[in-house]
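Each in structure tokens, the structures are laid out below.
We did not get these values from a lab; they are worked out from the coordinates using the rules stated. It should be emphasised that the depicted structure is a prediction, and the values quoted were computed from it without experimental measurement. Cβ atoms are built from the backbone, for glycine too; each structure is taken alone.
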Structure P
Amino acid sequence: MTNFIDFHILQNVPPSCVNRDDSGSPKTATFGGQRRSRVSSQSWKRETRQVFTDFLNQEDLGYRTNRIVDLLAEQIVAQNPDLEPASAKLAVDIFKALGIKLKAPRAKKDAEEEVGNDVSTYLVFLSALQLRQLAEYAVEKAANEEKPKKREIEKLLNRNHSVDLALFGRMVADDAAVNVDAACQVAHAISTHSVENEFDFFTAVDDVKSQDQEETDAGAGMMGTVEFNSSTLYRYATINLDMLRQNLGSDDATVRAVDAFAQAFVKAMPTGKQNTFANRTLPEAIYVSVRDDQPVSLVGAFENAITSREGTGFLAPSVSRLVKEAADIEDAYGVKPLAQLTCGVGDSRDELRQIQEPVAFPQLVSDLDNLVTELLAKGE
């Protein structure tokens, strides 16, 4: 039986533009016939990966880049400095044997010709340990004057996955044999209520001109507009615990991965226009459920957009809706989660108490670690 860990988060975000589209406008979506604020899953996953470094060593993480030749060449030189002149070619041979398409890097503006090693035509996700083992393999083949073999390289890339690679997966278009199914799914965050984007008209003063006594032009040095909105967001993510265990290959690594994800996902905030709006907040309500049936998003609680009443705002009714939706689904389908954990700020705690007594966030993470350890032990 497969186990899933669902993360439900309600978070207030003040005036901001943390995730914008190609025109510079905050991303939105239509849900329940109403326009909602939206922050893409890609944006929040990226920032979650950035926060991983607060909880994990680089050895437990990976690199997602098209500069795979540079990375591998550096590892080859680190293991055998005598191979530095041939390191780039050895790296290229490895990836060409795997079938990954490479191309010359884009030339810089002032450069007459391309400078640097070849790059892949798309981003490739490699763990730190996989890079080191590929380098060892390249050094060995060079010493024996042998060509790298595709099947041998595939074996190296199908073990020793990093935490972020195991969670978010890897797709290699040129060789499906080294693809990794993502153990984690992240939804686009949407506001629990309708939104209307607003515009901030700003001007910037020219310091030197403003101090010039003879200057007759009192106008601004520049002017422009920034589009923004504010919202109470519903955020959702789920982890397939059994797939995560399969990807990582050990119980200890799986527990560390869940612990790091719980902390990073809760605390992460996309950084778009952060200097303009200083919009960084922490969630007001967190609900974690451990299930053995299927992942269940509670976004249906907000299909009917919440309307603010004087003195209540959007958060309080959002928490009430979330708690009610969880209870309604349990009653309708007769399936109760294996375990439930909650953490809340202020009045949110009273509503969350209907699910489970709220605890401080460090205690929630510790309790989740213990639950994961027990589930993995039962699955052996």
Structure Q
Amino acid sequence: MKICHLCLNGPYNEGWNYQENILPKYHVKQGHKVYQIVTPYMWEGNKLVVSHDRRYTNEAGVEIFRCKAKKGLIGGNRFNRYPEVLGLLNEIKPDILFIHDVQCLDITVVVNYLKKHRECTTYVDNHSDFSNRARNWLSKNILHKIIWKAMAKRIEPYVRLFYGVLPARVDFLIDMYKLPKDKCKLLVMGADDDLVEKNNKPEIRNKIRQKYNIKKDDFLIMTGGKIDAFKTQTLLLMEAVRETKPKNVKLIVFGSVDDNLKAKVDELADGEKVQYIGWIEAKESYAFFAAAELVVFPGRHSVFWEQVVGQGIPMVVKYWEGTTHVNVCGNVKFLYKDSKNEIEDVINEILMNDEYSVMKEKAILASKQFRYGDIARKSIET
């Protein structure tokens, strides 16, 4: 079948570890002809730039179309229009259209296409919830309750299923956009099967542990992601590991750090129990997580959570309503406070009474549900 992924809600970078990168890859692997219509924008470091590549086939075999943008009158790029979308849909004539988020005005153009092509099966996913969007009056009451709700309601008659990528994001579709419950379903994010297999090897694990002087009998904890004003809980994890009594408990932290927190991170990274190694590429994270016994994310949700579950590694995360799906069968423990003592207690609890071995067995069982090979098949089931 011909599958077209439509991604008009933001920048698009090749080689990143997001759903819009990996899901099309696995649709190709499953024998489909896959196209992807994206915006012209991409990130170069912290700078948003326009890509000069217009049409190309990427390494995964996905044919990419970067649309020219027509600037909206307000809202930065949020209200841009992409005049080439209709022509591209008419050119591709997809059997399946997979829309990544409804927060774009060209949903109206897509609806006009679908009215004339009822044979096209359409799916829409959602990456918004009340923790990452609708956090102020304007966003909640104007953008989402009026504008983006209107887009969702307009396309709803032509959509087979709406997917929330977290339980909280399924709820957002129902509560904010007032979509029918029977059309809203969970489609989890996950791990790239190829990178899981590539990095699940003793030589990869040993290479990283040797590089950072982690001994064979050390219990290595890994954490990663941006450390900023919204994720200062990583500092509590660093403090907790420094104070754990077992000397063989070690922590490696990777990711970018806001300038105003760098001094504190450097202070807590003693080079013995706690090491901060800076920023790494998203694809490298698979090797680092695979080198660890336990992964801990004490702050807000990120796509790393689902990736780690897909890698079959026990995990400790902060409890957030609507994100507990990562605990499939006892592979995850939750933190309920922003507390150094709680983190230390949970780590010690895992180390006692062979609880870690049980968690490891459960993590391996849970991993298959969070691999993109399986997710890609489920995403277009009819």
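Odds and ends about this structure:
- Once distance in nm of label points 7 Å out along Cα→Cβ at positions 264 and 368 is evaluated on every structure in P, Q, the highest one turns out to be Q.
- Structures P, Q were compared on relative contact order in percent (Cα under 8 Å, 6 or more apart), and the highest value belongs to P.
- Identity of the structure behind 0.05 (criterion: FRET efficiency 1/(1 + (r/R0)^6) of positions 184 and 248 (r between Cβ atoms, R0 = 30 Å, to 0.05), calculated), options P, Q: Q
- Structure from which -11500 was derived, helix-only ellipticity at 222 nm (-39500 (n - 2.57) for each DSSP H run of 4 or more, over all residues; to 500), options P, Q: P
- Parent structure of the calculated result 5, 22, 31, 24, 13, 4, 0, given that P(r) over Cα pairs in 10 Å bins from 0, in percent is the read-out and P, Q the choices: Q
- Which of P, Q leads on distance in nm of label points 7 Å out along Cα→Cβ at positions 160 and 320, largest value: P
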